[in-house]
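Structures for review follow.
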Structure P
Amino acid sequence: MILGIDPGNEQSAFALLDWDLKPKKFGIVPNNKMLSVIDGITYKRPYPAVAIEMIASYGMAVGATVFDTCVWTGRFIQEAYPAKVELIYRKDEKMVLCGSMKAKDSNIRQALIDRFAKHDFKNGKGTKSNPDWFHGFSADIWQAYAVGITYYDLFLKEGQSNENMQRM
């Protein structure tokens, strides 16, 4: 299982992927609740992969919310122990999923739909009576799932470089 987390300063999104990359559990919860989500997943499954999106500085001034997010990221890493945590940078998501640093959220979402949707190639969600791969996804859940998929592509996908595999 892979747990992808998109941390925020007050609430965070998560997506738990099975080894077939199918989303098994996902949501957006307050950060205090996210600690319980992480604990429940890592306790029940002693060797899950945990991937958390990491903030990177590009020279711009940032506010208190960015630092609050960094503090929560650290708490999430601590809560996941002893599971191995890999920090995934946004630039890696853009390159792995879209092949371009210019990719936006909408490009990442479409790349995920193109890769995984079975019949609803517009939204990837389907309908209640005919759900597709991303049924129930909204807002930052897409990003949490992208973090998990980027982790898989960088570190677990067959044929990846030895350098990436050694980082695990």
Structure Q
Amino acid sequence: MNNEISRAMAALTTGIYVLTVADAQSSHGMSSSWVTQVSGDPHLLMAAIDRIHLSNAMVARTQAFALNVVGARGKALEDYFYSARARRPDNLDAFEWEPSPVLRMPWLRLAMVSIEARVVNQFVAGDHTMFLGEPVNVRINRNDRPLTSLDLDYVYVGGRQVIPRDRSGW
């Protein structure tokens, strides 16, 4: 039954993002697909981060993060930040980035859209922390089509579990 639940969860389509965060000591990015808008007035979004992930502690400490929307022409961002090569502190050296104007969070130059958000609430949900963020500034970098989980050969369903996807959808 658990495998069936994982397959069913993999059918929930998501966008593909790189969540970035920086503090005085380091900067870090991670592939992130569990992100969604949760309010229009005020604009609020939610990003779920595994509680054992390095970025979780950094976002909790800084109370800020950036979301970098990965477009079709920027798939190299997902390829890198999802890979084992990126599972280290200070992993932003693989791409050009600049600090966002207000919160000084890393905006990746290859991202099609970058959003800096201030954390307004957070709560634990199972093995993840849900960070509720209020956007304070955005950069629209390029006209592109956002990547979704349907564009990838795998689907992350939590923990270390990944379900491979073939061209037929599974």
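Computed from the coordinates by the stated procedures, all read-outs in this text should not be read as laboratory data. Keep in mind that this is a model prediction, so the values were computed, not measured. Cβ atoms are built from the backbone, for glycine too; each structure is taken alone.
For which of P, Q does distance in nm of label points 7 Å out along Cα→Cβ at positions 2 and 26, calculated from the coordinates, equal 3.0?
Q
A value of -4000 was computed for helix-only ellipticity at 222 nm (-39500 (n - 2.57) for each DSSP H run of 4 or more, over all residues; to 500); which of P, Q is the source structure?
Q
Taking 20.8 as the value of mean count of other Cβ atoms within 10 Å over residues 18-25 derived from one of the structures shown (P, Q), identify that structure.
Clearly, the read-out refers to Q.
If you work out distance in nm of label points 7 Å out along Cα→Cβ at positions 82 and 106 for P, Q, which one comes out largest?
Of structures P, Q, the maximum of distance in nm of label points 7 Å out along Cα→Cβ at positions 82 and 106 occurs in P.
P, Q: which one has distance in nm of label points 7 Å out along Cα→Cβ at positions 58 and 122, as calculated, at 3.1?
This figure was derived from P.
To test your reading of the models, identify which of P, Q gives 37 for percent of Cα pairs over 21 Å apart, for residues 66-145 alone when calculated.
Here the read-out was taken from Q.
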